[in-house]
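Novice: Below you'll find the structures, each written out as structure tokens.
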Structure 1
């Protein structure tokens, strides 16, 4: 089994063994990288995909998989309800399938109400009641996107976020930007969890998950890292 999590900036993949265990995984940056990977990897028995990119890319991906292995890939879709989870969207299919899959997987882990934070190119928060009713969610620019917006049309060069940095007023423009972006994100997430989670569980996934978790825990927000939450949902949506 080959599983793909096609995000807006990166494509994650993993191979599963006969018992459903992960035997290999990786990340490809860009369209060329994933098509090269498909051409070089051995044929799987099935291909399950979460894809948030446009129909043009999706069609190219289908063509590449059919050309490589003669397989028709299976794409997960957001539904009004499935496996005890109900979708809050008026138009259920408009909910990003990555968010839907992450909630399906998190529901299997949660003992009651829960929230999913996906910290990728966008930051998304989704809240679910104990009975599986999705309350809705939020989407805001991710940490790197916020930083890029601030730096547009400037000559300032900003380093990467530093997990050990204290969130305090910056004593340089660089520190002011990094601490401001991180502080704003952490304060917002913490406030929303206090308002809507109330003793429930927070599951965190995405490229900036560990970075944010450190600061959230300092704010007293308990959270659990689940790196492959979206792909974990594929086995539920496409058994």
Structure 2
């Protein structure tokens, strides 16, 4: 589904990603963990094309998309839940969802509202009037409305209350059960380990640990050195 090969990404002269390679199979959930400033958001931006790599390759569904603009990646079946939600505050909940709609049978408006009953209750409310947790649900729902094959989720639980974090975790687990391929960037270690098939730990733009969630949970050195646990 997704393959990164020796990806190097820069902001100006700042070398952020330094040779990142990873793969994500169809139906798999891969979690990216790391401290603030490790390069996690840059990794997401490199994949979807907001900040294309200077070196290396990004392949999506067997096509090299390294230099593609984001809209072409979306047309091919990629969607993003961006850090900070980025909902359209002046539009209603329903308008936020329908503006992202692409043809497909998996995620209709009715299905998204079934996943997020709170959004159904607030369908006519402007997005700018929603709570932070409701805006995060809306950001996830909006991404699903494009009927993606691969969902990129950048810090979906950041700044949320514990009750909403559990709700987001429930949704992620349900999407995984339905076979959606997901790349999850997250700092909430228990949530990430509970849903991931494979975990990569990023530090200073490099992957310093890869493996199954159970292996990371048992590795006290990696958790202390790179995750502050």
Structure 3
């Protein structure tokens, strides 16, 4: 201990969120971070959105780009989101996955297929109801699908961050996301409701409010991931 009783503390009293080991999701803190990051980086977020949408549409127009470009561009989008939250986002982050194209494309394709398969499992009753024209199955399927989206998909979606941020294999990323949110199911469901509320408020704000609302929603999930997993050693 310093002899000078008035000397400032040698270590911060509160550890920065991005440098914590990870653990519990605090939605209030995550929203506060997402809100601050949106307005502090609005220009680069808007520019990246325009560039990403333009490149994405061009890739989709070529058809083959849906498979060979969009997954890698999506990887860059997640990297950009994390970097913005960490205060160092650049539009060039959108194309970061192309520097390791083969590995990134393979991982993102596998992960996307797995997440789609998990999503379809939740829609199975609804799809069966549509095939059999059963009103009962359609009603039951609608309820199951809604619960599935909030209590399953909201947890599964963290897997993409683990692939991008930690370089995990898709299956390992899904297992990790599932395990780390096992005792936070309700929190993840509430986060899904918060997403919907943010977008609804943005739409109500003369529609143009959807732009910042979408930014806040995306950064909210990134902030929740940072709380869940902490900062990677590579970052």
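Any read-out appearing in this document is the output of simple, stated calculations on the displayed coordinates, not a laboratory observation. Everything quoted here is computed from the prediction, not taken from an experiment.
Novice: When mean projected area of the Cα convex hull in nm² is computed for each of 1, 2, 3, which one produces 16.8?
Specialist: Derived from the structure labelled 3.
Novice: Going by Cα Rg over 2.2 N^0.38 Å, for residues 50-169 alone, which of structures 1, 2, 3 comes out largest?
Specialist: Evaluating Cα Rg over 2.2 N^0.38 Å, for residues 50-169 alone on every structure, the highest lands on 1.
Novice: With helix-only ellipticity at 222 nm (-39500 (n - 2.57) for each DSSP H run of 4 or more, over all residues; to 500) derived from the coordinates and found to be -10000, which of 1, 2, 3 does the value describe?
Specialist: Working: 1: -12000; 2: -10000; 3: -22500.
It must be structure 2, since only it matches.
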